[in-house]
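The structures come next, written out as structure tokens.
Values in this text are rule-based calculations from the coordinates and carry no lab data. What you see is a predicted model; the values in this text were computed from it and never measured. Cβ atoms are built from the backbone, for glycine too; each structure is taken alone.
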Structure I
Amino acid sequence: MKIMTCPINGPRPVSEFFYWGALREMPNPDTASDDEWAAYVFNKSGAPGVKKEWWCHTASNTWFIAERDTEKDLVLRTYLYGEGE
């Protein structure tokens, strides 16, 4: 069984989690061009490597960031948004 560590609830089966997508820097809404918005919305990198992703522990509704190596299928660390930088 695959295990992921929730920053609040500790190690849990991966079936208790929901993936929500990559954590990406949003352009400034006041200054971004249409091309910058289009790139943010539609262009996503699917290349393997270390990614920061949004995940949710569904049993507790805890949203957090997981740093995951998609090439090796390993979770490197998990942390609450704003705490891991």
Structure II
Amino acid sequence: MDNKVILTTQNELAEIVIIGAQKALAEYEAEKAHKSNCRRLTINQVAKRLHRAHTTIKKYVDRGLITVTADGRVLESELIRFLDAEK
């Protein structure tokens, strides 16, 4: 990585920081909106849909094959991604 010195004004730096923060916030809000629009399934609901045992789905989660939310639920979009990856 090259170490370069970049000269800028305080106003230009502030503008760069503000634009970066606005972009990051917009991406965060878009992801949050997407997740809130997705149906959230319990491990049991996923197991029933896939015709597999609860423990099998838990193993998939533990192995990282299926990602869960902080509250342990599976987004429907995640289930679709998992099924597509299995094909």
Structure III
Amino acid sequence: MSRKIGSKMLLVLAILLLLYAALGVAFHVAWKGAQAACREAQAARGDSVEPEVFGGGLGLMFDVTFWPVYAYWNTYHFGSPLGRQCGR
């Protein structure tokens, strides 16, 4: 009986982890799109454009792992989970 409960708990945990990772990947894709649009707008205005610090696999790892923190603080500071102060 306990083996059955344990396997169900592991299945639920695996589903939750996959859901968390899927949301993290979606956040990463949306975040990269928002950053690229902001960089293009800044370059079009002639402003200096900050370079991408964490790109590639490292950036994906950070975004997938910490997306709730990023979304919370972006919402707190800018009013949107993907928000950034791009315009003046």
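Assuming -28000 is helix-only ellipticity at 222 nm (-39500 (n - 2.57) for each DSSP H run of 4 or more, over all residues; to 500) as calculated from a single structure, say which of I, II, III it is. The read-out was computed on structure III. Given that distance in nm of label points 7 Å out along Cα→Cβ at positions 3 and 27, derived from a single structure, equals 3.8, which label among I, II, III identifies that structure? Derived from the structure labelled III.
Using Rg/Rh (Cα atoms, Kirkwood Rh) for the comparison, can you identify which of I, II, III gives the largest number? Write out the running numbers ahead of the final one.
Numbers: I: 1.03; II: 1.27; III: 1.19.
Sorting by Rg/Rh (Cα atoms, Kirkwood Rh) in descending order puts II first.
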